[in-house]
Structure P
Amino acid sequence: MHHSRTAASFLAYLAMFATGTVLADDLREAYARAEALLPQNVPLHSSDLAMRPIWSESGDFFAYIRASEGRRDFFRVQVSSGQRGPLFDRGAVAGALAAACPDRVDPERLPLTLERLAGNGDSIARACGQLWRIPRDGSAIAIDAGNEDDAARSPDGQWDARVRGGNLFLKSRADGREIALTADGTPESFYARPVPDASVLRLNRPYFPDGPADVVWSRDSRRLATYRIDASGAGKLTLVQSVPPEGKRPRTLDYYYPLTGDERVPQARAMTFEVPSGRRVDLAHEPVPILYYGGLGLQWRDDNLRVLFETTDRGRKSVSVIEGSALDGRTRVALREQSGTFVALQWDKWQLVDGWNQYLWIAERDGRPQLQLVDATSGKLLRVLVDGAWSTLSVKHVDRKRGTVFFVGTGRDGPEPYLRRLYSVDRNGGPVRALTTEPVDHDVSLAPDGRHFIDNLSRADLPTRTVLRDARSGRVLRELATANIDGLERIGFSLPEPFEVLAADGETPIYGVIYRPARLDPARRYPVIDNIYTGPHYTMAPKSFERALTGRTANALAQLGFVVVLVDGRGTAGRSRAFIEPAYEHLGSVGLDDHEAAIRALARRYPYMDLSRVGVYGFSAGGFDAARALFHKPDFYKVGVAASGNHDHRSDKAWWNEIWMGFPLGPQYDRESNLTWAGKLQGKLMLAHGELDENVNPMATLQLVDALIDANKDFDLLIVPGAGHFLDESPYFLRRQWDFFVRNLLGAEPPGYAIAPFPPQ
């Protein structure tokens, strides 16, 4: 019904502003177009935006889910022949799920999340809170025996590790007997449990549930490694659920949440246990501060006697990998990177290749993250595998027999420094081989055997082409899919445009993406909206086609009659240390000059951009940016919407803010706080926050509200009951955001449109 409603609206669409005024009927059609181009609705009008394969253990075949115009099809592809067929009988699966799922199961949109493929070709998937094994023929669907978390079960299948009341237990799967490994766990000092994400409270789930433990088993099943978190004395925050699922009285939801500068935070210590004796060995190391949600990531070496984990200090001036002995608890520092300011965030920073007795270590050299090979015994740097003025993002696969490392890098080839490429290099050195050479973004997935990889080739302005490639040469073996956007084009979609301009210094190239309304008339003048996010861990402007359509609401917002711009200025991620360093201790001021310079440069290129009507929208750290833009550049930014913003870096999560603002706290925290500058507000500001935001507590926005009231400033405020951090998941918030810009930038009265609930994902 929703699909029909939105599609029908576009067939009657009239060109807006034809008479120089905005008509109510025109706006209603524009809202309908915008609704259809929201990320949640794009799959209803497109297909094959990207392929996310689940590889078989052998690498001989893979499975994937194809979303197309509201359907979800599950396919299996044989690598050698390219033959594609159904992964299973969808009707049989729907029938099996119907008895276990509380909601009606639509065979066209099976609520399955594929997790892996078993060796015999069965699919292992989650649906309705359960783990399912689905044979290829679909003739017999069964819940996987015991439905235990895989990580909590020993590799030999004999033991399950479970937590109850903060203590750790072993349960024999043979006879059901239970062995208590600990007895001193409490609600404030608990074993084998991470600091819980407060979103579980929003979902009405227990904060500390009994169940599978967070442990890592040695491969021989003789030992397990885990940790204990001491949260005694650590600070908590509270969310208030004004409209609880039952009863009338609001619920208060308390949770651990370290704030920037907190002296007492949850701390983790690692330990191992022998099985079944229960002998405990505490690893000798300084407590690891847990500065957000989560626990301590542990892994065993191949000898089943040594354990590895990563630790950082407050402010992330150093990152270390610690190796500990399960025999006597002694530890040593295996790897360490240090900085006078901060060690930049790097996902997949290290990997131990035990058969080589070497670490692959992505650490900064010459101002860039570079791939290095380190001896695992001595810690000596053996060689720099990737050097030069380009960056290593992550290691994708290691061929241990051939000694080949496959990795993703940026900035070596191509028209801009952010586009991903797949490379390989021999661990003994030698030239780096480019396996993807096309001047686009390459989103790749390698088979477990390292023989093949799937490549999603695209740009923000170039629909995805998906191919199968040979991993040794990069040669394209088979075309797999091409994105179909005919349905989007029928409703007026126009491709976004990547751009390059100079930063405010007049020298540094910066990059972004521009979105335009349908049927843009270059003879007219259009207001501009800066969709801002200057968080130093992130790049805002999308590089892949999928992310350009489904990772942003900018395209939808543009349909209301705006030119929407996304910019990555200095102080953001993805480039050199010199590029990101300006953000350090300057989160409130870095980037705004570059955003203004970029928009002015684009307006010279495209005169239809009206710089007398510039708005700004930001979410989370971008919400901070949006408010800051109105406070600091009122002559340029006239209207702003700040959603879920962390407006004072002392009222937000310790791990993120202490990296970029420094630790311990200093005067920079006052200087960079939006509360300090609230009295400078001149334009139109809308603040919004989810009542149950687990990431940025609503107090962050309400503290800014208090400062604005003290300064006697007018503003709009929307608190969404029951909503979490991601307000773009709220159709009501999106409509209110659109209305605010339409009213204050277009000068038109919104049509009273209602966005329909989003389709299930």
Structure Q
Amino acid sequence: MACLSMALSLQVARADEFIVDDIQVEGLKRITPGTVFNYLPITIGDKIDEKRSQEALRTLFKTGLFKDVRLSRKGDVLVVSLVERESIADITFEGNKAIKKDDLLKGLKGAGFAKGDVFDEAKLDRVVQELSRQYYSNGHYGSKIEPTVTPLDSSSVTVNFKIVEGLAARIQAINIVGNKSFPTSTLLREFKLTTPTWTSWFSKNDQYSKQKLAADLETLRSRYQDDGFVDFKIDSTQVSITPDKSGVYITININEGNRYNIGTVKLSGRLIIDEKLLLEKIQTRQGMLFSRKSVTQTQKDLGDRLGEEGYAFANVNAIPKINPATKTVNLTYYVDPGQRVYVRRVSFNGNSKTRDEVLRREMRQLEGGWISTKAVERSKVRLQRLGYFEDVNVETPAVAGSIDRVDVNYTVKERPSGTLSLGVGYAQTAGIIFNANVSQNNFLGSGKNVTFAFSNSDIQTLYRLGFTDPYWTIDGVSVGAFAQYSAINGTNQQITAYDSKTLSTGLNFGVPISEYNALSFGVAFEDTSINANPLYLDPQVLQFILVEGNHYNDVRLSAGYAYDTRNATIFPTDGVLQSIKLEGTVPLGDLLFYKVNYDSRYFFDLGRDYVFVLKGQAGYGAVYGNTFEFPFWENFYAGGPRTVRGYEESTLGRQDQYGRATGGNVMVIGNAELVLPVPGLREMKSVRVSAFYDVGDVWNTLYDPIKFRETRMSAGVSGIWLSPFGAISVSIAKPFNKQPTDHVQVFQFTFGTTF
């Protein structure tokens, strides 16, 4: 015991009592004298006797900082001689695979055992118990932990924990007792824990975890309470372990209770907004099944609506009144808006390169006005969509000494605004792709974009120089200019054989007409030449060249409209994109034609990392004036990773005598996708996996009627990874309704191409 190591050099009898004139501390290496004086219950001027000295010894030992404490007297000076305990220089682990080192250290720190702390051997048993607890909570009931303490010098030690994890206990069965309204299989389908499946080796969802079970129990409770079972209860949960500690049996006893409908729904409190406007936000209606989820969402929606009017700290509480006799729940939403809050200042931090004005022009929350939580959040989204920042955070701290003013502080983390990329990629349809791209998305911090791009493949060679000013005017009108050279080798594609070269230059304008709506206009000059061997040409192509020649100068005008509410430009999870674009040549050129392109995308966040996506594309082209027919190089094509998977790229529709696609002036494409969470990769935002169903085709209405019954279809799975080396996408598809002449390609992939 510690008291046996006390050495009391000062034997104090009544005759030896003295008044302390000074205190000296000896033997300290790491600990400061001030720390000792803070603990020592004796000060200068105190009268010391045997009782006081014993009290001092016990107090210093209780600190746990010292292995030995001695008190002695030199005249009227009290001498405190100390031997410090060693400090923990390092903590290491061997054999840990199931739990990361950082997680183990975090648990030890909570137990008061961390690097730099004083080493107390008496704590080792508790530390081992803490490590065992972490392993038990992860299903490793057979784990063994052996600590080893190694002195480094007289003042420090290292502690090594040798861990034998053993096999994690597998869940053999999960039983739910007392469920009458839902089958056990339906309830277990929503659990993260499960009995072994073919994916368990990867997801580890069959390994028992106390934390996962707690989450599943909450999911079970929510499942019932969202379906009207207000008084649902979990009576007990038993977790049984097999004698060999390799299997776990879980039994959950529940009491469903009665199912309740919603009775009356009222608003009360201080309704500073028209009650009709607030009632529009209420999702719980009389006669509906009671749903805790709907009640919670209604509270949030009401709070957000008040926040739009400056009541940023509004509090909305749902007060339920349960009536067992009628099995109804009367709901009263009590509204406490609090004080209307105004914004003193909007500021930005972290933008060392980007000018403040570039960020400020994206703001929808203005200084001096009342705060709108919707405007604050929308401003954050607009900053994220710029593409200049890796991360954007916003805080609204209260102004000191004020109850109705806040500051809105945006903190951004800039990413490099200039890029120089050189790369080699490969696509099944395009072969080897060489590309170079020099761009400044945020030129000199002004928000302007300057780009030079070059790519070369078996199909296409491209040079492009571009410039865009997104805020040409203070109202957000954008202007862009470009010059481009493109050479296409159709012989190397699965399309009718011809080569083309196009030189184009033009201007584009974007005009925002509301927060989510914008118009676009453009004008371009194009010089196109066609080179083809008549012996291998489709008769349609040959006839066009014979009538119109093989060199054309055209002036192309375009106009478009877009409605975009997506929450991100890459991998969005919610929102809508609707766009339509009309482009055509004018009589100043050689050819007279026009094209209409429509693009529609809907993203539905289903929760738990599931996203449902609907996409639709349609295109139509025609001629006017004295132009012979729609230019064949302007045709639409379908098939491949970007349209209808399972078919070779650009191979659908009418074919020439050599089996090469000729494209068409009409295109219809539809895609439905369910984005799936990837076990173990939920945190990786650069990976996306989905199950899809594609449908689409192209038609040339000059030669064949539109036959929707021949529309090609496919279903399968796909994945894309935005790797540091470029986008890698793969898909496996089963084609349906295919025709004998179709070029089927079940497995498709691209690497290094533009996403």
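Taken together, the values in this text are just the output of simple stated rules run on the coordinates, not laboratory data. Predicted model, so just to flag it, every value in this text is computed and none were measured.
Here log10 I(q)/I(0) by the Debye sum over Cα atoms at q = 0.10, 0.17 Å⁻¹, for residues 79-270 alone has been calculated and equals -0.60, -1.07, so which of P, Q was it run on? Among P, Q, the structure yielding -0.60, -1.07 for log10 I(q)/I(0) by the Debye sum over Cα atoms at q = 0.10, 0.17 Å⁻¹, for residues 79-270 alone is Q.
1.09 is what came out when Rg/Rh (Cα atoms, Kirkwood Rh) was calculated for one structure; which of P, Q is it?
Values: P: 0.95; Q: 1.09.
This value belongs to structure Q.
With mean projected area of the Cα convex hull in nm², for residues 311-446 alone coming out at 9.4, pick the structure among P, Q it was computed from.
Values: P: 9.4; Q: 15.6.
It must be structure P, since only it matches.
Here relative contact order in percent (Cα under 8 Å, 6 or more apart) is compared for structures P, Q. The highest value is that of P.
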